[in-house]
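Peer 1: So, here's a batch of structures to check.
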Structure 1
Amino acid sequence: MKVPKSLQVDEIKESPSPPNDSEVRINPVVRRNRVDQVYRSIAAVSGSFVFLVMALIGGFLLFRGIDALRLSGWGFITESQWAPDMGGAFGIASLLPYTFSIAFVALFIAVPVSIATALFITEYAPRRIRRFLTATIDLLAAVPSLIYGLWGLFYLQPRIITLSKWLADNLGFVPFFKVNDDFGTSLGVFPSSTFVAGVIVSLMVIPICTSVMREVFGQAPPGEREGAMALGGTRWGVVRDVVLPFGQGGIIGGSMLGLGRALGETIAVTLIISPSFDAKWSIVEQGSNSIAALIALKFSESTETGISALMAAGLALFIITLLVNTAASSVVNRSRSGSATEI
């Protein structure tokens, strides 16, 4: 059989044998042809371009927001008010809890549903409908966020507030579900809350998380699957002992990708929430906010100072998302499924 030129071995170097080691280590040197070199160069340039775009985005936000950061100083992180257009104090101290609360509510719902959906597609669904389910999940990820927001506002919100009331009535001893007694627990207290916004965002996050997890679960070693079944294991036993441990990196990676989407979601959250700058523990009570929603609501009516402050807020969100994704990548690369896909 003729060996392709791109795989021909130019020379074979024998490294000196280590002490007490009778084996000879052979290091083949592969000769790359021009096509391989061109492809390698294109890949390197493409990867560098991604980092360049990311640096340009961060630099632009810093350039436009530096005036506001100089004006507010460290108060930009500790201040809860937002009045840059009137010469008042401004900061993101009240926005950060709301931003993370909405994202965590979304992940609390989306991650279990995504894991179950991905396992059903890869392990339990008949072959004739597996492709249909995969295409449907991918199509859901492509639906614009405006559609989710409108559907959530007019259809889902009136139905979720009854669940919010039930949580406040039965789990009110938990700070997250406690409602201010001054308002009581009437249904008018619960619309436009962090919980409602998180539920809507979870619907947008589920397709993304499911797609990533499904790809990783599908790469579980077939030899280990077959070995577990040969030893008398059940289908759930194979999932529990082989698929889930192998797919740990995919679960973490998909969850963090969904977290990044939830942190930056704008239109759907803007349609649902009632803007508030008073941070509170309760996620079911009326009033919420997020950095992305604040930028969408205030941008068109802001002065030069206000726009600079919004750019600084966008820079803070950019840094938070970057740190979250970096931490997730580190965890994924150390996991079994992450290391198995390294090149």
Structure 2
Amino acid sequence: MSVHSPHPGPESPRLTEIARREFSPDGVYLDTATMGLPPRRTLAAVEAAMDRWRRGVDDARAYDDEVESARSSYATLVGLEPSHVSVGAQVSSYVGLVAASLPPGSEVLTATGDFTSVLFPFHAQAARGVTVREAPLERLAEDVTRSTTLVAVSAVQSADGRVADLDALVRACADTGTRILLDTTQAAGWLPIDASRFTYTTGSGYKWLLAPRGTAFFTVSPEHVEDLVPVAAGWYAGDDRWSSIYGSPLRLASDARRFDVSPAWHPWAGQAASLSLLLEVGAPALHAHAVGLSDRFLDAMSLPRHGSAIVAFEADEQVPELLSRAGIAASNRAGRLRLSFHLSTTEDDVDRAAEALRGHLRR
């Protein structure tokens, strides 16, 4: 998938209005790559759920509607049918599911320095003869061979925002019969993702999908559902979950729902609300907005663009004080300052950050 960075033109009045109506950070928030800000509608949904709980009038079955709304919205966002989407809580549990289902002696290719939730589950299978081979992100497609069982990689690198060349990777894996597990945690929500191109995808909801922590999604190609052993199967993975609470025999859903994990209810109320907002805006507009603001910041700093909503820099010793004084929320990853731009970010935020940090950063 080739994604071209748009030239930053005038800010969309509609997205500016959404940012002002739905978000209310104290200061300049440029840290969605760590934790997305909740829209007002998301806070309202979670607060309503908590209030029902407080009053003793909550209904566990009613949360199925929130979960199914989120599943359907996420499926739309990544170009799939809802039956291809599983819901859970953490990326590493889904990566572990794939890792545990690999045949003994499998070779897994990963990107050097990727997020450990994408790496550790495969290293943990070493006793079964699963080997892990690393390659630089930029060379990942070239390093796929006929011995490679699976490529596991983040679509966007958490540490610095580099975007994987997914087109090249899909072509290389098609030539060798290699499967792909794509982590969309730092991508879905700003980068258009067509999950149908990959055997598996997984991503957390608390960053770019703007949910409370505790939601995650997993997608699997229908032809590969039977290849995975649902090792965490519980009542929520049942074909009819409310009649799957007690007793044998095994009666799992026939599609990706067999990998569902019983949800932490309140975060899913928030996730459903946040995804409704993201779908209203649409993936192309989210991408243009985020990358346009990133480009605007890099242009102001006289630094090259790199087509991502996440940017990282070497920062001098004055930067922590400058960030604090200007009220800018950012993060440090792999020894570098990381900034990220999303729906909650405005041009004014970008300009304030550029004014505070100009002359103190380098790529």
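Peer 1: helix-only ellipticity at 222 nm (-39500 (n - 2.57) for each DSSP H run of 4 or more, over all residues; to 500) was computed and gave -11000; which structure, 1, 2, did it come from?
Peer 2: Only structure 2 yields this read-out.
Peer 1: So if we calculate FRET efficiency 1/(1 + (r/R0)^6) of positions 97 and 217 (r between Cβ atoms, R0 = 41 Å, to 0.05) for every structure here (1, 2), which label has the highest result?
Peer 2: 2
Peer 1: Comparing 1, 2, where is distance in nm of label points 7 Å out along Cα→Cβ at positions 137 and 193 highest?
Peer 2: 1
Peer 1: Which one of 1, 2 has Rg and Dmax of the Cα atoms in Å, as calculated from the coordinates, equal to 20.8, 66?
Peer 2: 2
Peer 1: A further question follows. If distance in nm of label points 7 Å out along Cα→Cβ at positions 177 and 321 is calculated from each of 1, 2, which structure is the one that comes out at 3.3?
Peer 2: 1
Only the coordinates and a few stated rules stand behind these numbers; no lab work does. Just so you know, these numbers come straight off a predicted model, no measurement behind them. Cβ atoms are built from the backbone, for glycine too; each structure is taken alone.
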